[in-house]
1. When distance in nm of label points 7 Å out along Cα→Cβ at positions 46 and 222 is calculated, the result is 2.2; to which of the structures 1, 2, 3 does this value belong?
2. Tell me which of 1, 2, 3 gives 2.7 when you compute distance in nm of label points 7 Å out along Cα→Cβ at positions 22 and 190.
3. 1, 2, 3: which one has distance in nm of label points 7 Å out along Cα→Cβ at positions 54 and 230, as calculated, at 4.2?
4. Determine which structure produced the value 1.04 for Rg/Rh (Cα atoms, Kirkwood Rh), for residues 174-213 alone, calculated from the coordinates; the candidates are 1, 2, 3.
5. Have a look at 1, 2, 3 and say which one yields 6, 28, 36, 22, 6, 1, 0 for P(r) over Cα pairs in 10 Å bins from 0, in percent, as calculated.
Structure 1
Amino acid sequence: MLNFLRRWRHWRRQRFLQRHGIEHALWAEHMRRPLFAGLSAVERARLRELASVFVYKKHWQAKEAQPLTLWHQALIAAQACLPVLHLDERRLRGWHDVIVYPAPFWAEHEQVDEAGVVTDQPGWLEGEAWLDGPLVLDWRTIEQETSTTHPHRSVIVHEIAHKLDMGNGRANGMPPLHPEQSRPDWTRIFSRHYEHLHEQVEQGVGHHFLDAYAATEPAEFFAVVSEYFFCQPHALHQHHPDLYAQLQHFYRQDPRHRLPKPLRA
């Protein structure tokens, strides 16, 4: 019975890819980008499958005359699915919309502090992720990040990290961990690094490895260090090996082994 189910799922997957899979030449073009360097043939095939499902099942919206062809969708989907390459693909379910602006977009949100005081927080954003809601992106930032030889960040990875973090019902820097992971270890390590960075930023210390935006709140800390994990793995491991180890266990990947080490980590 199990063998039958496996064969049926394999047949169903192949049938879907034949009908809706991202075209191989287009996929090969995107796989030449530095973020995907070193992926094995098996990993690239799996990522293509995940990205094809992402393109097919998400509802895409272009804002302010932003072009949004399959070329754009495939590039976004490839980056969005990279963090879940070795995870259960169901972690990207539960929401449907991908909204793409041509440039940073204006958003107005309410911020509630620990005392319950509500303040308006308007500003220009490069991306945002809503609980059970859309993934919103800025194409200009995506284009800048993917056209560089050594990308240092990825707004798509950042926002997908928020989506994964929300798997527990809210973004708080504690995504649903694997059964074999230690929740106390995760909390201790992430809290220590977050609080240290927050203190440095509050005191105006100008030299710290992680971007100051990571000190905004624990949810942003997790999203920022996830960017570093996929874009600057050697540097993150050099500066914060315990953080790197936690992310390695969570994402079930080790980008250091596939991405070339820069001259200066």
Structure 2
Amino acid sequence: MSLMIEGLTAGYYKGIKVIDDVSLRADEGKITVIIGPNGAGKSTLLKAVCGVLTPYSGKVIYDGKDITHLSARDIRRQGISYIAQEGLIFPRLTVEENLMFAGKIIGLHDRFLQERLEDVIERFPNLKQKLRKQAGDLSGGEQKMVAIARSLIVDAKLLLIDEPTAALSPKLTREMFEKIIDLKKDGRTVLMVEQDVRGAINSSDYTYAFVMGKVSYKGPSKQTMQELDNIVDSWLHLPR
């Protein structure tokens, strides 16, 4: 189930383009990463794909279907999960309640939901001992793990992940990238925006670079790493 984005233009205020005529693809079962300087439109793209923002023009095609103008709720029903930088958890609910709630929203039967919960928790051993703890009391890294775990509860096939390692320690950053690689091993598709450029490229299959709302570079991640110095250097010479 690949994602195709064709000539997408979007923004937050009418007439002001944050991304302009962006085209990219995230291949099924692969990790695609978007890098670039702050304000380049990376997060805006994810919001336009998941229905948080309505694009001005262009198309979003998932699994051969045009989902450009579907609501965020209907896009979730297509098996697409958006994990915002802040995690979008329910802080006053326990970890277990956060995960169970995700399953109930899509109508999972209690018995099946419990089985899926047990399976997902095995993947996140650091959460296993904190199921009864309020999610708002977890560390930032743990909250992001909860957000990813919720996506697995609903069996999302495409995960849009925004800045998964932001504000994490080096150890937690490595663990987060390992979890994302595990998603690929499950056959899931990942489109990720990430500020840890080297870590993201090393963990991905294909890389896009954004500059001022446009795609400035694209290529296989192995090739991108070889050209990274030139790519980053171009960001330092942008007009202010």
Structure 3
Amino acid sequence: MLEEVKEFLIYLKKTKNITLNTELSYERDLRYLTIFLNENGIFEWKKVTMTLLQSYLLSLEREGKSAATISRICASIRTFFHYALRKKMIEEDPTQFLYSPKVEKKSPEILTIEEVEQLLRQPDKRTPKQLRDRAMLELLYGTGIQVTEMLSLQLTDLNMTMGYISYREKDQIRSVPLNDRVRTALRRYLEEARPQLLQKEAESSLFLNCAGKPMSRQGFWKLLKHYTSIAGIQKEVTLHTLRHTSSMYSV
């Protein structure tokens, strides 16, 4: 049975261009399933039934696996059996009506007004880095745009005279007005910080890292964690927290 799993993984690498982590995840999920099936006297994929698969998922639940983990394992199993059906390894797909636990979505953390102010106050020095960080935090909270949208902004997307930014959302161009706090933070960044961060005149990205290159998502995540920590905020702050908080208080 493991031989068919190896062939399945080769198929995924060739056709789906999966990452190494994804490959290892599939391999682990299907190897543990194979062990369970063998322990129950099943040594051929065509003899696997939905009842057996449901028993396996229930055994994972009894082991204390989370709903999210079981749901992911279930998805791996479904993908394999869809492949097996196409390859005529099996005559019927036992996962067609397989139940997987519903994963409850956690409500996003919302910061209080006091926590927001405390966070925004952390980049309080006039260094290029902190002026940039203050501008990014103010922009995220003041407009409610996503981090990826902010990091993809070009200089030409910013209209300081009229006070708005433009960015692409799916197939549309959206324009978002900037309040006075955001405009002030952006102006200071553009006048006092960006020229010092800039190393190539041709670089058009709005926000630059200390090497003069476009700020990355990972880079922003590190600075957000840093400022959250020194602000003493105990809540779980993610890349989406300021956006959700902005939406909450703008309603």
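1. It was calculated from structure 1.
2. The value was obtained from structure 1.
3. Considering all the candidates, the number was obtained from 2.
4. Traced to structure 3.
5. Matching structure: 1.
All of the numbers you see were taken from the coordinates with simple rules; none came from a lab. Note that this is a predicted model, so its numbers are computed, not measured. Cβ atoms are built from the backbone, for glycine too; each structure is taken alone.
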